[in-house]
Structure I
Amino acid sequence: MLGRVLIVAGSDSGGGAGIQADIKAVSALGGFAATAITALTAQNTQGVFGIHPVPPAFVRQQMELVLDDIGADCIKTGMLASVSIIEAVAASLDSHGRDIPLVVDPVMVAKGGAPLLADDAARALIALLVRRAAIITPNIPEAEVLLDRPIAGIADMDRAALDLLSLGCGAVLLKGGHLEGDDLVDVLARPSGLTRFAGRRIATASTHGTGCTMASAIACGIAQGLDLEQAVTRARVFVRRSIETAPGLGHGHGPLNHLHAIAPYEW
């Protein structure tokens with residue numbers, strides 16, 4: 001199955017995260033990526049230097065025109081920037097995407113530390129999008145904002161994942177990459193229980209866009225008919241290989257190699 005994924009997120013001028021990473025991930029995994037851009041950013045591997053939000057009505061128009069014509073097997077949200085954009089996305093889901101699985105990546109802060117979500121928007125994100133999501137994919141700092149409490153290391157991740165699940169979403173993938181140490185754990189929480197995924201940290205600065213890539217890879221798996229655990233497992237392998245083969249570009253947090261599985265075109 002091809003798998004149609006509508007990605008609602010911000011653009012990254014450096015090509016490492018956001019819409020650019022999303023399109024690459026879905027395409028590399030054999031899906032079809034359509035987009036509704038929520039914000040333009042001026043950024044590179046060293047940081048975000050400017051943000052220009054797209055008018056909410058135009059975000060809604062992008063979504064609804066795609067859904068009316070091409071359709072989608074999964075919708076993924078990333079950077080949404082403001083309450084008004086969150087409200088526009090929710091309205092489009094109500095009118096055109098009520099029965100389409102939703103993956104919510106609660107993007108709040110860029111890799112370099114720049115805020116990507118307004119301070120007053122977290123509650124709106126929970127009320128309008130998290131509660132209707134098939135799965136949310138927060139990292140530790142994002143989970144701490146959603147829960148309004150700190151997460152004290154790997155030992156606290158199981159409880160945090162269950163508390164996030166109680167917000168109303170269908171499942172949670174709590175990613176542990178922001179915690180210190182070489183042992184990394186991600187926790188998948190579902191009503192049926194918890195699944196832990198363990199790995200070792202890769203010593204590299206090429207980690208820009210890992211969250212966007214993970215969420216889009218999961219969305220592609222869902223769109224292609226994989227069950228949730230299969231989609232998460234494949235996405236984690238895909239992200240790890242994308243980090244391992246990263247091209248080493250830039251002077252800060254470098255981009256991944258999303259196209260590692262595609263052979264170079266020979267002519």
Structure II
Amino acid sequence: MIRGLTKAGLGNIESDEQYITSAAQYGFGAVDLNPLSYVQTYGLEQAVYLLESNKIIIGSSDLPVEWRTSDEQFRDGLKTLTAMAEASAALGVDKCCTYILPSTDQPAAPFMAAATKRLRLCADILDAYGIRLGLEFVGCHHLRTRWKNPFIWRVEDTLDWINTIHAPNVGLLVDSYHWHTNGLEMNELLKLRREQVVHVHINDAYDLPIEELKDGERLYPGEGVIDLRGFLKNLKTIGYNDVVAQEVLAPEAELDLNVVLTKSKAGFDQVFESL
């Protein structure tokens with residue numbers, strides 16, 4: 001598996017160049033970032049050079065389309081999606097991800113119908129560039145009732161929805177925190193097939209009842225109570241050998257980037273130890 005980073009939990013990063021070189025310095029092999037803005041900032045030749053000279057790949061990008069609101073906002077984002085897909089293909093990026101909030105102010109049934117069509121269209125555009133779309137279920141209990149109507153937060157419901165979207169390049173983004181807040185045992189990962197997993201996030205949780213865990217109060221790998229060794233071991237057993245990206249949503253800290261990356265490297269060393 002490839003050790004990866006997202007920008008979450010890293011504090012103030014001055015540039016993508018700093019992000020990439022710092023990731024390499026601390027032994028990471030991948031970063032999640034926006035390929036389009038990256039290429040626009042550095043130009044394609046320099047963008048490729050920065051990655052290759054630091055032996056870093058881009059693990060995944062965020063879906064740049066607002067699929068949760070109006071048709072007009074959705075259509076406005078499609079040009080950006082195509083441009084991002086072109087930049088991704090030029091950089092060898094083959095994954096793009098988005099999250100599913102577990103409740104919505106919209107009536108759930110029409111919201112799902114509209115979202116299904118929109119995500120299918122996004123998937124079709126991405127597929128033309130060889131890119132998979134990962135959907136991240138969000139398990140945190142406080143978000144299940146934050147908006148008026150419950151939506152999707154369970155793995156099996158997300159997989160059912162993926163079947164309904166019915167695009168061959170759509171699968172799961174599996175996040176250790178959301179796996180934990182769903183109350184799932186790590187051996188339940190063995191029920192997944194390798195082709196169902198597009199991307200992986202890793203983070204840790206406080207020693208609290210899962211009903212009390214907040215989405216924006218996570219810990220770095222190895223600092224909490226999630227069985228991350230079991231998480232990685234079972235992903236490896238089903239054949240996943242791609243990027244595992246740290247995503248620590250937490251209150252802004254005053255820590256220096258090098259301090260945070262030292263902590264992150266120590267956590268990865270600990271949880272990857274038995275692999």
Structure III
Amino acid sequence: MTTTSIPEHLQIAFIGGGNMASAILGGLVRQGMAPARIRVVEPFAETRARLQQEFGVQVLEAADASLGQADVVVWAVKPQQFEEATRPVAPHTGKALHLSVAAGIPASALARWLGTERLVRAMPNTPALVGQGMTGLFAGAGASADDRAVIDALLAPTGQRMWLEQEALIDSLMAISGSGPAYVFYFIEALVRGGVELGLTAEQSKILAAQTFAGAAALVQGSSDAPEVLRQRVTSKGGTTHEAIVIMQQHGVEQAIVAAMHACAARGRELAEQFGG
């Protein structure tokens with residue numbers, strides 16, 4: 001995926017300074033962006049102190065007129081707090097490009113609360129914290145190609161990005177990459193439990209499971225073959241892997257995963273309706 005460099009003059013404001021905001025602004029600082037060009041509105045004193053100490057950025061307890069200098073506003077607040085958080089910010093940021101990483105809030109609600117359609121919805125995931133994220137993106141009607149390029153550059157340190165041309169597909173993507181890390185952690189939990197029952201220590205099982213997932217994912221990424229083909233190659237009939245797969249099939253593991261994804265996407269649509277979609 002091609003990206004552009006961040007314009008040297010760009011000023012960025014973060015509304016909320018939690019994990020996802022830290023992942024993005026930390027990447028920007030590591031890329032060489034001057035901390036003086038970044039300000040963060042964060043109500044919690046402990047978080048403000050951490051952000052200032054760790055990144056050297058400007059921190060504000062509450063929104064003020066200085067936000068009018070921001071070219072890009074990154075919204076990293078909880079969905080339930082989003083509408084209220086926009087009220088003291090929107091009067092100062094009408095000309096800015098807005099990026100929301102809040103789940104479940106549709107572009108129509110964002111545009112209504114912010115007073116602009118120059119916005120982008122993002123659905124990141126937690127591996128962004130280690131630069132291995134997968135972020136889905138949808139551009140509002142007022143976001144230009146240049147705006148997309150800026151967002152690509154801002155998010156490049158967090159991992160890969162995928163632009164979607166239909167907002168409804170955000171929920172589909174969320175069911176895979178947005179919530180997907182939790183599925184992987186859940187599977188690793190099971191592998192650790194099984195490893196302990198088979199005589200390994202919990203730490204040994206964790207190392208084995210984590211590296212197996214990392215290696216298998218790298219193999220999928222580097223191969224032109226479908227995951228089904230790769231699985232079949234290591235599943236000799238009558239062998240040990242075959243026995244394991246048969247048990248999973250008997251217990252409906254694949255069907256359970258697909259059903260879970262449908263439930264995840266449905267919940268995303270419910271949240272969109274709840275928050276004004």
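Figure out for me which of the structures I, II, III the number 12.0, 37 belongs to, where Rg and Dmax of the Cα atoms in Å, for residues 194-249 alone was derived from the coordinates. It must be structure I, since only it matches.
Matching task: -11000 is the computed value of helix-only ellipticity at 222 nm (-39500 (n - 2.57) for each DSSP H run of 4 or more, over all residues; to 500). Pick the structure from I, II, III. Going label by label, the one that fits is I.
Coordinate-derived values only; no laboratory data. Please read these numbers as outputs of a predicted model, since none were measured by experiment.
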